[in-house]
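Participant: Structures for review follow.
Every number here is computed from the coordinates shown, using simple stated rules; none is lab data. If you're wondering where the values come from, they're calculated on a predicted model, not measured in any experiment.
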Structure I
Amino acid sequence: MVVVADGSHKTLGLKLNVIGPFDLRLSDGAGITITSKKARALLALLAVAPGGRRERRWLQYKLWSERGEREGAASLRQTLSALRRALAPMDEVLQADRTTVTLSLDQVDVDALDLGGLADRLTGQEEFLEGLDVKDPEFDNWLREQRGFWARQIDAHQGGGAGEVAPVASPLDVPCVTLMPFASADHPAPQAQELGEQVLDQLARHRWISFMDWTVHTARSAAGAARPATANYAVTGQLRTDGTQLILTAELMHLTTGQSVKRAQFTALAADPADMGADLAAVARELAIDVAGNFSCALAQAYEERSQSRAAQSDAALVWQGRWHINRLTPEDFEKARMIFEDITTRNPGHVEAHIYLALTTLWRVWTCRADPRDIKLARRQAQRAIKLDVSDGRGYWIAGCAECWLGNKSAAVHYTDEAIRLCPSLAFAHDQRGTNLAYDGDPLAAINALERAIRLAPHHPQRFCFEGEYALAALLAGDLSAALQHADHALLLRPAYWYSHMVKVLALHRMGRPDAVARAKRALYEFEPRFNRSYINWLPFSDRSQNARMIDEMF
């Protein structure tokens, strides 16, 4: 499949041309011939990916979409194995784990990432991956979009303009996490390491985080400036037991500053304290899911806040600015976020992050600003577009599931939400959506379990008020009025203008038989949402529409 043209492997570094005919060479000019079309396509998919990283399932879908998942995975493994044999002299240029494949862009000079340096050889006839014909409909769609995008970049450069090419994301714009070996006083090292690998696997489900093996990080750090691409965050952990409890104290630390981003303790019950080693395999995944949810949330908040203190130099940095605006939850900020994400998707139609957050911007604007309900269908289309670009990213499924729920399509909502959780078990908002689905479908007790999981996964998320509001509604439906009132108040403490929790509070007080408190709660509701009327309640997608009627009677 892959052969080295002249057998020369003297110099580290690769030169990859994807503008015009595919061409791969060592930095000393020695050619590497790749005869397999799908192997060439695989390298190109990685070369223009953010950080050079793609999810395995995404690659399978793009190159073997008409084959089953098992067959596609086997084909991907075979292609990677052949590429590794050809690139063996290149230390770690192609890295793969159970979920992702990464092309180390610090070792590969990709022509498309520096169009300004191509002026001497550009003639105006070049095409992205010229002549490459891979017989797969999904790859054909991706290639068609990429050829149009890169043609615009070439035209802009030849016309003397700056072009539309977004700067390559700097290491500061894409968090890179490594896992230090976990320590344990009570367990053998392999058991602690198994838990550490589970944590890394669950963090890897969050597609916006990149990763580096600890041994690679330490080797590159020791090499200094010659190998600068090291991780900027590390996860450490200390495992111990206390009776029937397995306790993990974990920390997310910034490696440059030594600052602790988040430190927390996570516990799980061990069924058999006499055989904790065997039990560890059963509980490690649940502990890892909790760690990944908490740490991914803390890392995202750190990047969102930092995005406001410096000018964006890449699309990755712009995405962080857009995410910050979404969390502000104001019409003005939604408009700023929309403009950011639409600008990125116009210039780079394959930018998954921008598509995901464009859909989320649309959805949040509908919910908080009472925008045109027809925009729910727009958000669904945008989410489905993001899913098509990366079938392994749980966020697109969660957003689509939320839209389907609001549209009253319960089976579709459950399907999308369950798939989001399967792909990313630590995605707090997917568990929140599962709770919402269950509550509106008449199972409030199961809804409470899902919502408790969401809160545990992201206890300090700026939109936790949403989890608390949904918990309050589920408790109201379950008849636990004290809990409904407690969680409604907590939601309002976090976001005083949240009409949904004001509504639940009024209903809980009404059912408690407290008319004076009801009157005060109603005044607070209308102070923050003067437009509140029957349509707000009638719109709620209960399967049993008598719930809407009862709430309207009690409110008005």
Structure II
Amino acid sequence: MKAADLFVKALEAEGVRSVFGLPGEENLDVIEAMRAAGMRLVLTRHEQAAGFMAATYGRLTGRAGVVLSTLGPGATNLVTAAAYAQLGAMPMVMVTGQKPIRAGKQGHFQIVDVVGMMRPLTKLTRTLVSAEHVPSAVREAFRRAEEERPGATHLELPEDVARESTDAVLLAPSAHRRPVADEASIALAVEAIASARRPLLMIGAGANRKLTSEMLRVFVDKTGIPFFSTQMGKGVVDESHPLWLGTAALSEGDFVHRAIEASDCIINVGHDVIEKPPFFMRDSRRTVVHLNFSSAAVDPVYFPQLEVTGDIANAVWRIGEGLGPRAHWDFVPFEKFRAGLEAQLAHGGDDDRFPIYPARLVAELRRALPDDGIVCLDNGMYKLWFARYYRTRRPNTLLLDNALATMGAGLPSAIAAKLVHPRRKVVAVCGDGGFMMNSQELETAVRLGLDLTVVVVRDDGYGMIRWKQGEMGLPDFGMALGNPDFVRYAEAYGAHGHRPTSATEFGATLARCLASSGVHVIDVPIDYSDNARALGAGAEELAAL
């Protein structure tokens, strides 16, 4: 059999049924092998978007998503997606084509060192120099992508190698279980938490797994220890829980960080410093207990005094078994901060101003979506409003990126989420800047026949950087954008365009779109004039009262 056929069989053995990407002449043998095997090619309009889709598939399933591109410009277009998956701990395997490596007739046309380019962005990158290497290379790429900490891997398959004949056979996946933490570290963690006066639980991105979520809910209910989350840890434990203290979003002096300041022991479950950290790490007066699959990367802002390394769910369960409520625990300050937080979050959800007030935008999404509905955020000012105000009730239902924090991922991520969960409601929320970076994927969504709603939050500029510019006392310069007519733009792709003219109409439009079939784009202008009060210095002043 040809190496290309064996390669596709190896993908099938890993459970791959769909591949995202764009073909090129260097991988036509792989494309034909996919066709013959009945494998689905989710054809996109740009390799970056295909990479975002594959990474999101990995994020939602725990199994590596696969993205395919040609050599040269196709491969370079995957660079941002590689970093997105690698920093965000999303398992993804990239497959790129290459010119023949034994005899080339086109000189250096389109040739770049793709393996060298991918090396700092992946857990593994290699060129297949022989068909005999296909089974082991594919098995290793998937194993490395999916094992803790998950991330991106890359295989380059040259055109002549893909056409080789081979008698190589596939390798059976090895049985693998995550190691568990040793008894001594569990006992030390129990002792540290039990002896603390005000322990506090922090939930990070690494805890966003089904079993870990269940174990954490049991832990919180049993111990009564209050909890907060990082942005990528939202929803691991239902945020309607009475012990939820909010999300570490931005302001160092807000209610969440006041609670951190009042604590003397932080139980850090699944957070590492790749995700932008909160500010508690610098204070040596506080014991930090690190629970993660791997040991801590010590950093100027993070130096835990105690590490519990191994399967997180198992560690949480075992620590919880050794703990119960302690009479000397004092959570009164946390209750005060939670009351203040609730008052803050209640503000603005019914604000009628238009352009829409950000808290009203968030509230309308929360009202319109069921608990298992998925919101996929691009990156922009609205992301901070969602991080703080959106009550996430289930794991992986608010997909935001606070690791690479790239623009342009919102719409592709939503497409992937809908493909993974076709019966669930999915909404992409994008700023006008981020939306236009991959808006061509509207055609992909329409072609795939998806039921998808895209909310384009329009401020006709790069809103977050404009806000930062103003916070620094600098004049407004270089931030203004021109935009197309988003309604007509959507219709040109075969989607449905909507432009509500009031906050009430926006809520009604959103509800209709979610109840309807097809791809819907809602153009809604937003009023960011309250950023400082709600997210910046004003939030700190409110929390100080």
Structure III
Amino acid sequence: MDFVKPTIEYAELAPLLIVLGGACLGVAVEAFLPRSPRRTVQLVLTSVVLLAAFATTIWVATDLAEVAGGAARGLLTAEGTIVVDGPTVFLWGLVLLLSLGGVALFAERRVEGGVSAFAGQAAALPGTEAEREASTRGWEHTEVYPLLLFAVGGMMLFPASNDLLTMFVALEVLSLPLYLLTGLARRRRLLSQEAALKYFLLGAFSSGFFLYGAALVYGFAGSMQFTAIAEAVRNDTGNQALLLVGMGLLAVGLLFKVGAAPFQGWTPDVYQGAPTAVTAFMSAATKVAAFGALLRLFYVAFGSDRWSWQPMMWAVAILTMVVGAVVAVSQTDVKRMLAYSSVAHTGFILTGVLGVQGAGELADGQITSLQAVLFYLAAYGVATLGAFAVVTLVRDSNGEATHFDRWAGLGKRSPWLAGAFGLYLLSMAGIPLTAGFVGKWAVFTVAMSAGAWPVVLTAIASSIVAIFFYVRYIRIMFFTEPHAGTPAGEVASVTTPSLLTSATIAAGVLATVVIGVVPGPVLDLAARAGDFIR
């Protein structure tokens, strides 16, 4: 057999290659550079890499139609294993923007008294002399920056994958760095390590489900590529059991990654135990990448078999919204509340997944399911990143003050920061003139157009329940005083942040307001992204 040279369009894959190349360069910095200048070099390197990748993404987006010959907004590359199309580029840009905010939070040192939020020596047991020595010397894990870049690289490859094997590789590349980052908290080391272990074990199980499902689908279709799977689904009426079981196992792996019920058990523990900067980055960027992969798999590979997977998605969406909204009501820790809020938002986004896929099936002026989901991911990502950035600044004598009683009267002590957090909560609640309201309107509309009214009614009811626990925090901050006799050290105050964290919060507030008041540009951008190429 003659060897056929593979065709790889390096220019169109440049954003992904820049990020992964920057991650490898960051590893080299850790290996050869002395400890003292590493933080500055890693911070500059990571920021430059992400900015360069974002600029290249914009170039790819403008050049995409010409490269594709004007026939479709996208192309297949790497022998058909990777697809670069409009939705891919939109998701790349969103992941990179959210990652820039994550880098800013990773770099914050003023809040912790001159050190970062990450442990000085991860291998040291909590409470030992080795840990005290690392803390006294001010050591910090600058490896977190290349780990972040590797995770971002996996997040970019995940929704761009056009076969099951590449998607599995992307899943592992984005997950493994997050397992490590979760266990690196400087404070509450045991809680952080426990969260990392839970995340790793449950993530390994979910990856096993995904891999077994890929094997079954390969047995059904005889190929790993989505286009071949779609062709087999359309033409092969035999052996449906193999297809359905494989489809279900693949769904387990992806639904775990987005935090959908009943696979959401890891979410509150990991969100609470991880360093809050990692939680902010993970909650925003991972959901974007995972939903992009889920949409591509079910719209491209299994799109012609909607009647098989749609009932499952109905049930998962309803269960996810109910679990997220109801359990969040009883939470007294702000990070766990935001974790269950994330679960509820996963259900809302799944509501949009149930909508009509193609623009040709809709009347003029209506939006597609993909367009609605892309907009919701942008609105949610901005709000959750900003909300966790605020959480990093609210502190008492023990560090981060996450119990909601400690937030009493915060609006009087720091009205601007409390106001920003309140705005993020209102956006998550879907209050008009915020980005979250337009996002919910979009996904509910497309679901109704597809006849999924029971899911929409559940979503509306869950949104009403969610308003309660969001407004409760606003009431505590602005209309509740600390209990009489509470020691000063147990009353939360706001630590003065560096310019990086302040810029992240301000950018989130601006985006939440602008997208909510003038949603047209982002909706148009999602519309111009078009549909997945098949």
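Participant: Which one of I, II, III has semi-axes √(5λ) of the Cα gyration tensor in Å, as calculated from the coordinates, equal to 45, 29, 20?
Facilitator: Derived from I, not from the others.
Participant: When helix-only ellipticity at 222 nm (-39500 (n - 2.57) for each DSSP H run of 4 or more, over all residues; to 500) is calculated, the result is -18000; to which of the structures I, II, III does this value belong?
Facilitator: Computed on structure I.
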